[in-house]
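Rule-based calculations on the coordinates, nothing more; no lab input. The structure displayed is predicted, hence computed values, not measured ones. Cβ atoms are built from the backbone, for glycine too; each structure is taken alone.
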Structure P
Amino acid sequence: MALGALRPQESPEFDGQQPTPFGLQASNGATLNLEDFHGRPVIIEFFATWCPPCRDQLTQLANLHDKYADKGLGILALAVDPFETPETAKDIGPLAIKMKLPFPVAAATRELAQDYRYKGFPTTIILDGEGKIVRTFYGYHPMEKFEPLVQGLLTH
């Protein structure tokens, strides 16, 4: 079966749900806990290292990070390579360095991805400061799609 990026779709299906908090080891060795972002909106990005639309999405998120991190926005990038394409899992850390991603990058587990309603890559989930899902996006979306939601969450 050939793997490919999802077609763009926005889903309100899981809005208001609170997925399970998680702790992972980031590619830089730091411990990454979702609870560390409590009280702040967070974007969680599920991506594959070798997926061109995913890389474009990560670039868009880096731009959002540059614009809103000092106002409280958190972004976490979780690579699905370990369970989608295990042979590329070794590329997670090098990709984060090569792209100079300004936010934590870690390997996702299949269980974590399922808990966060991952259907394929890229999947972008925006959480409010209480950790509840505000909106789920499947496929590539430009920064302009996320920015109004982020702005609204940062003003509350």
Structure Q
Amino acid sequence: MNPAADVVAALRMAGASVATAESLTGGRLCAALVDVPGASDVVLGGIVAYTAEAKTGVLGVDQAILDEFGTVGAATATAMAQNARRQFDSTYALSTTGVAGPEPSEGKAVGTVFIALASANGIDVRALALDGGRDAIRNETVLQCLSLLLATLKEESQR
């Protein structure tokens, strides 16, 4: 089973596209997608915005969101996904932000993660509390994003 291959196939069948906006995962999500042969048909690109400055300057996240909620939060993940979707003009955009460790950040525990999926139907943001070391948290975040998009694509294909 390859969740990224399943997502690419489902996007192709739907005639849809995806972009990514990543912090916590540092490009792993987009890399997982583009590792699939033929991904260029559906993956438009990704932005790694690891710092607060990159989130505002490159992704266009409003500084007021970061001031109020920090770089790790639902509002930040939402803005990242919405802005990536707009910048790439994609059908969907996924975002990741969180604390992979080894230390807490902004008063948030290691394993605190937010992912978001933006589409024409709005935003689906999820708060995750993940266990494990840095790599395990980052890898599980990628899997959670792929699962979210795949479930959404399946749901929309049944409408």
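One of P, Q was used to compute mean count of other Cβ atoms within 10 Å over residues 81-88, and the answer was 16.0. Which one was it?
Details: P: 16.0; Q: 22.1.
The read-out was computed on structure P.
Matching task: 38 is the computed value of relative contact order in percent (Cα under 8 Å, 6 or more apart). Pick the structure from P, Q.
Details: P: 38; Q: 24.
Traced to structure P.
When distance in nm of label points 7 Å out along Cα→Cβ at positions 57 and 89 is worked out for each of P, Q, structure Q gives the greatest result.
Suppose you compute distance in nm of label points 7 Å out along Cα→Cβ at positions 17 and 49 for every structure in P, Q: which one lands on 2.9?
Values: P: 2.9; Q: 1.9.
Structure P accounts for this read-out.
Structures compared: P, Q; top value of mean count of other Cβ atoms within 10 Å over residues 25-32, i.e. the largest, recorded for Q.
I have -14000 for helix-only ellipticity at 222 nm (-39500 (n - 2.57) for each DSSP H run of 4 or more, over all residues; to 500), calculated from one of the structures P, Q. Which structure is it? Each step should come with its number before you reach the end.
Numbers: P: -8500; Q: -14000.
It was calculated from structure Q.
Can you tell which of P, Q yields 3.5 when distance in nm of label points 7 Å out along Cα→Cβ at positions 9 and 105 is derived from it? Value 3.5 for distance in nm of label points 7 Å out along Cα→Cβ at positions 9 and 105 corresponds to Q out of P, Q. Consider the structures P, Q: one of them gives 11.7, 33 for Rg and Dmax of the Cα atoms in Å, for residues 33-72 alone as calculated from the coordinates. Say which. For Rg and Dmax of the Cα atoms in Å, for residues 33-72 alone, the value 11.7, 33 is produced by structure P.
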